[in-house]
Structure I
Amino acid sequence: MDSIAPVLDVPPEMGLDDAARADRFLLRGDHANLWFEGQGDALVVSFDNLATIDEDWPRAPWAWKRLEPLGHSVLGVQSHAKDWFRQPTAPALLRGLEERGYFRRFRRVVLTGASMGGFAALNFAPLIPEARVLAFSPQSTMNKVIAPFERRFPFAVRKSNWEGMPFLDAAAAVPYIRRAVVAYDPFVPEDRAHAERLAGANVQLLRLPFCTHEAIRVVLKTGTFPLLVEALVAGDDPAAGFWPAFRARRGVPKWQRALLAAAAERNRHALVIRAAEAMLRLGTGLPEEETVFIRRARRGAVNARKAAEAG
């Protein structure tokens, strides 16, 4: 996250029976915790990713800083390890809350997460009837037989269990999800391959070119994450209001770097020059150190074009 999140006191610890009726609670488990902040009659269930697990405890639910102003209740599913929630605790706690009627307190439930968290949001959605999912750059599975194209995160994958059901393959969960939005960068081969495995009539694929595997960071920087959440809560088409607002990505350095790098890799020197000049105009008034990479890309493209013309 790119700024300090609101400080939260750790909720009272309790068991499932009491938690199902409580306004705030912390459910502790052997492999995961559930942290709940009750605010409104819609619930957003957010899942940790590889980055958030490195944060110090206590840590608020993932994306709390963006979700808290929306006024919805938030349930953070927090893993103790970089295990893609391939563990017994998280699904057991979610199933226990469902059996006690907890999720029926809310008019709408939306599960969300990025990468590892996106995998979990898709995988566990069938545990909650009528739940919607908003997943950013999710893996469908890290099982090497099912997804041989996936070779990232080797250390974390080796340390987690990718053999045997249940919850081995998020693609198997997709038919049982009411509605899902999967946002990803189609120029990241692994993310594109996972998205293709997750496609279905109930899945809206939101292609975000040049946002990299960390597409969620570009979405957060543009302020469009709340728009997507609110659309799923309301039952509307998330893309309707998203794309006009997402034009703000043109001023996000991560997106700028990815676009310039992709154009340079394809020897599109004229495109690099035009894009860099547009970015510099957009960034007028920024400190010079924040636009160094743009100037460097433009200079490299100018030199490459001259060399090509001379050769």
Structure II
Amino acid sequence: MSQLNEMKVMVVILVVVCALGGLAEARGAEGHTIKVMTYNLKFASRTFKPAWSVRRDWQVDLIKKYQPDIIGTQEGLKEQVDFLMDQLTDYVAIGEGRKGGDDDEHMAIFFKRDRFRLREMSTFQLSETPEVLGSGPAVNPRIVTWARLAIINRPAQGQASPYPMDYRDHWENTQEFYVFNTHFFTRGYDLAKLNSAKLIMKRINALNRFGEWTKDRPVFLLGDFNARPGGDVYRTFVGADGAKNPLLLKDSIQGGRGIDWILYKGNVDVLHHERVDYNVDGVYPSDHKPILAEFRIRGE
């Protein structure tokens, strides 16, 4: 190879290396990307067809196909949550029954174990006594499961870690966020649904950062709300059209759709929203279709 050709090859290599470096830098500046799903599994009803023993494998296949990082499920009984947890070994599942313990339906949160660390979790009741599990109506009381998660800041191969090997007293590299998951009352409980929305907003706003010197912790609210966009429940969360109030949430799809929502607030952009139309020969694994949204948590 001539000296001129060798110089040309070196120039090409340098351009590629610089481009890749710039791409990596741009990706780092974009922040963290996460995929969030809300999914009413349909409880293991004896009358619903197909039976859970049939549709449970479909739900596993659905989740493996779409690979959400976080899933908020509703209506899952213990056996259902346990089955999904056993089959979906990439995930950790948290949550409890609507009256505490393992009985009744769970508002479970699944999250990928290699992407997030659990910092904090709890449950509260949608009632006048939120700290008393099982309070509210005797039949089908409603709860919220919530978690504070931290993104595992593991650098890509070849990239430097933001943490020095001997670091102490550093926290600015940790990105945390909250996930709330719930299932609202059904028809005929309009007042209870409205007050449930107000209670959740009170709990979420109690987590607001005080000032610009505090790192933003975005909030994601997932659930089956048994309410339609434009109604009182929806407006309690997101306000009227065009509302700019920083205390309110935003919908991951403009204008809202259906009764299953993914709402959010914070330093977040929506990259994608989808109503997942997964079926097997026209038969669906639940009477709800999952909602999937992809977000970018912006770097500050």
Structure III
Amino acid sequence: MRSLLFVPGDDEKKLAKALDAGADALIVDLEDSVAETRKAAARDLAAAFVAEARRGAVRPRLYVRVNPLASGLTEADLDAVVPAGPEGIVLPKCLGGADVQRLGAKLAAREAESNLADGATRIIAIATESARALFGFGSYVGASRRLEGLAWGGEDLSADLGAETNRLPDGAYAGPYALARTLTLVGAVAAGARPIDAVMTNFRDLDGLRVEALAARRDGFEAKMAIHPAQVAVINAVFSPSPEALAHARAIVAAFAAAPGAGVVALGGEMLDLPHLKRAKRLLEQAEAERERT
């Protein structure tokens, strides 16, 4: 899963177009992109969209971003969309593992009511939307078997901090947001979840998006969120391993297989140890998962 595209849950035309955007996953949004007066209508439309899209032979993974646990709207959101069977729920304004556990309990009850397999509905938590949330990353470890990914974003955090902007003049993230990004990466890896990079709000700057996505991939992020269909192709290209990278990974695996029990092997004039093997296997597993999806 390389790209996750947000789509307003109350916009039928955008939902229909999003299916052909090429994203690996769609996040049908019931939160920020939906006005208060449209929440009920968005729930119904999102549920119908997910149920219909699931019938497609080839389709993106389907997630729904519900409203935050503190909003008083989450229960109604889940009542509407869980029976439709999305792959997962995106939880905004998450403060830590306890929030993931609370959501997991709500999902378990609704899965049982809808005759869905226990644990079928996964969770992606957006983990940096307040100052308080930055202190909760250690609590995600062991919080829930449903936890699939941790994502981050700088917009709500900058509002919470009262900042003038979250980026420097050269486009790089300012200190607090670079910290949030790093905490998301290490927190996700520690919890055994996918680290997912933030959206780039300037959807017309595709060159800047590519630079940002390359930096995310370099550092260890596995995917990036998008807010416009035009961003999807760039993200997919960056997070797709090249044939050369796959060939090198296969060579690493083969070298270790030829030397059972070895902790270090030589390949192409370079000494490689077990972390290299781990990365190679992970890359090949990700490529195989993507091949099976398509």
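Here, each number is a calculation from the coordinates, and none is a lab measurement. It should be emphasised that the depicted structure is a prediction, and the values quoted were computed from it without experimental measurement. Cβ atoms are built from the backbone, for glycine too; each structure is taken alone.
Structures compared: I, II, III; top value of mean projected area of the Cα convex hull in nm², i.e. the largest, recorded for II.
Computing helix-only ellipticity at 222 nm (-39500 (n - 2.57) for each DSSP H run of 4 or more, over all residues; to 500) across structures I, II, III gives -8500 for structure II.
Of structures I, II, III, which gives 2.9 when distance in nm of label points 7 Å out along Cα→Cβ at positions 62 and 166 is computed from the coordinates? Going label by label, the one that fits is III. Rg and Dmax of the Cα atoms in Å, for residues 150-229 alone computed as 14.1, 39: which structure among I, II, III? Computed on structure I.
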